[in-house]
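Next up, some structures in structure tokens.
Computed from the coordinates by the stated procedures, all read-outs in this text should not be read as laboratory data. Quantities reported herein were computed from a predicted structural model and do not represent experimental measurements. Cβ atoms are built from the backbone, for glycine too; each structure is taken alone.
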Structure P
Amino acid sequence: MAVIGELKHLAMERTQFVINFMDKNRSEGFDYASPVFAEERGIDTVEFYVSPNPGEEMKPLAKIASGGEISRLCLALKTITAPTEYPRTLVFDEVDVGIGGRVAESVGQRLKRLASSNQVLCVTHQAQIARFADVHHSVGKRIIDDRTEVFVARLDQTGRIEELARMIGGSQITDLTRRHAHELLFNM
């Protein structure tokens, strides 16, 4: 139920979610007389089932969910299970696929909450999500000696504003988009 509660904040308010446990040794019922053969990873297989829309039957997540749905489900799971006494590094790659506006802001708030007790790395193209980060990096590509190299640069305050302005306005960065970026960063 906690997962479904989190999904409501991530534009998946009608999604149904269950975790299906299956015994690797048996296809039907439990037979106490039969031997159990445990493997190094246990005797069960676990599969997530979802129904993203009302009226659809539950199906394996891996077979029907989009990349954005999978990312948001992972965010919901990590939000409710992230330990505070044993911090982890959590990576979210484009958790913003297929969302915007209010939902993107909600995703950003959840990522910020996770970051209070974990290290969170998030690749996003949404200013509504990026604004919640404590640190911003820009990732780019350049060609050196006929080879493409990827580089990462930590952004200072001016760079953060410019990058958010670029996310908001595209190739035409204006004073208005810079002001909006500044407001997003510093008026939370």
Structure Q
Amino acid sequence: MLTEKVKKFHIILASSSPRRQEFFKNLGLEYEVRLNPVEEIYPEHLMGVEIADFLSKLKAGPFLGELKANDLLITSDTIVWHKDTFLGKPEDDEQAFLMLRSLSGGWHEVITSVCFTRINNQRIVNSTTQVKFSDLTNGEIRHYIKESKPFDKAGGYGIQDWIGLIGIEEIRGSYTNVVGLPTQLVYKTLMLIANQ
């Protein structure tokens, strides 16, 4: 159904994430992966969803001069928001350990913003999921970091990984959002754009 609706567009997915690419395949979408990396810096006054919105739009910037009439560029950003603090991708084992130690035993938010850009307009949507970790031991955290090296994941973990299987007690909201793309929201938004 969606596949037919969006045939008029040339969809460009600006993401190297294998998880996002897999979601697009599972949605039945034909797309081109095109990368144009940016330095992910945001104004310090932004909070939570504002950061994800800003970064998803920022990632579209380098493509603006090259889009054609039927192009639909999709950029996104996922952040972890915990105790009014932004947790991005850890740079090393110790940073990953500190992030997971802080998330252990409590709730945090995973926020994904998705920016849909055409030659003459732009639309940003976002999804927030609340996630609760059980009390993780230092040994469990270190084992996970050693085995999975989660340095490409916001907050230092993947819900689909071992640490998610043994450590996540409860989620409120979209599961696929925590993996990296709120697929139901993306589907709904693509249908809206296709019907315009």
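At a glance:
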read-out	value
Comparison of P, Q by mean count of other Cβ atoms within 10 Å over residues 4-11 - largest value held by	P
Label whose coordinates, when distance in nm of label points 7 Å out along Cα→Cβ at positions 76 and 140 is calculated, return 3.9 (choices P, Q)	P
Per distance in nm of label points 7 Å out along Cα→Cβ at positions 108 and 124, the highest-valued of structures P, Q	Q
Structure (P, Q) behind the derived value 53, 36, 26 of Cα extents along the principal axes in Å	Q
Read-out relative contact order in percent (Cα under 8 Å, 6 or more apart), computed value 15, structure in P, Q	P
